Structure P
Amino acid sequence: MVRWLAVFLLFPVLASAQEGFQLPSGNIHCMTFEGSIRCDVLQSTYPRPPRPLGCDLEYGDAVEVAPSGAARLVCHGDTVADPALPVLGYGRAWRGRGMSCTASQAGLRCVNAEGRGFELSRARMLVF
């Protein structure tokens, strides 16, 4: 009984870990984690923001937003980039868990139900 309970409790976490996409350029990849969506840009030309105190890892190339609250830049030692992720075509939208993302040739825009989120492209990162 305990074994089945563990399987049922873990399944939603494992299933949500598989949700994600990449843009057709392959430069922006996104994955959902713990109710948030995180997106990484692999190559950028915008000036990176200063790394905050306490962040000894990568900073300025990953951003996330949850179903409520402000988006934030992520201090990270990993990446969500995965060439096996499905492609979200330009002009298409992804929706899930109180958030939506829209892909265009200009980049990616993700927002939550409160209208807070981010825009991400090779040329800029805007958090609002």
Structure Q
Amino acid sequence: MRGVYVRGTVARGMAVAGISDIDDFALLERDPSGLDLSWTEGASEYLRARYPFVTGVGMECLGPKDFGPTGRFSEPGLLLVTQTACVWGEDVIPSLPRYRPGVVVANNDIVQIKANIDEGCRD
């Protein structure tokens, strides 16, 4: 494992009791597809019970293929640079591009806007 990151309002120090959830993920040195991650549900339940002021806990594991070359755009890379804090292990953020608003970032949002709108309507 390379590092553990937390994202969202918790990472920014703006969490609100009863509204915010804890979104975290582990950045692995290898592809997580063959790993037994069944323990994450139990860990999420434990954290929700221990910290009842959060509305939920999300856990995810990402591998090297989720990022591609560090000099190119990747959605997980954008997420790391703009919305996370490394809470354990090696912080890879300094090795990632400095993402700025522009065509590449906008195109990433545009291609998934319908799914985002549908999800918002369902929620």
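Coordinate-derived values only; no laboratory data. This structure is a prediction, so every number in the text was calculated from the model and none was measured. Cβ atoms are built from the backbone, for glycine too; each structure is taken alone.
Among the shown structures P, Q, from which was the value 1.00 of FRET efficiency 1/(1 + (r/R0)^6) of positions 23 and 55 (r between Cβ atoms, R0 = 30 Å, to 0.05) calculated?
Q
Give the label, chosen from P, Q, of the structure having the highest value of distance in nm of label points 7 Å out along Cα→Cβ at positions 95 and 111.
Ranking P, Q on distance in nm of label points 7 Å out along Cα→Cβ at positions 95 and 111, first place is Q.
So if we calculate relative contact order in percent (Cα under 8 Å, 6 or more apart) for every structure here (P, Q), which label has the highest result?
If we compare relative contact order in percent (Cα under 8 Å, 6 or more apart) over P, Q, the biggest value is for Q.
Could you tell me which structure in P, Q was used to calculate distance in nm of label points 7 Å out along Cα→Cβ at positions 31 and 63 as 0.5?
Among P, Q, the structure yielding 0.5 for distance in nm of label points 7 Å out along Cα→Cβ at positions 31 and 63 is Q.
Suppose helix-only ellipticity at 222 nm (-39500 (n - 2.57) for each DSSP H run of 4 or more, over all residues; to 500) works out to -9000; of P, Q, which structure was it derived from?
It was calculated from structure Q.
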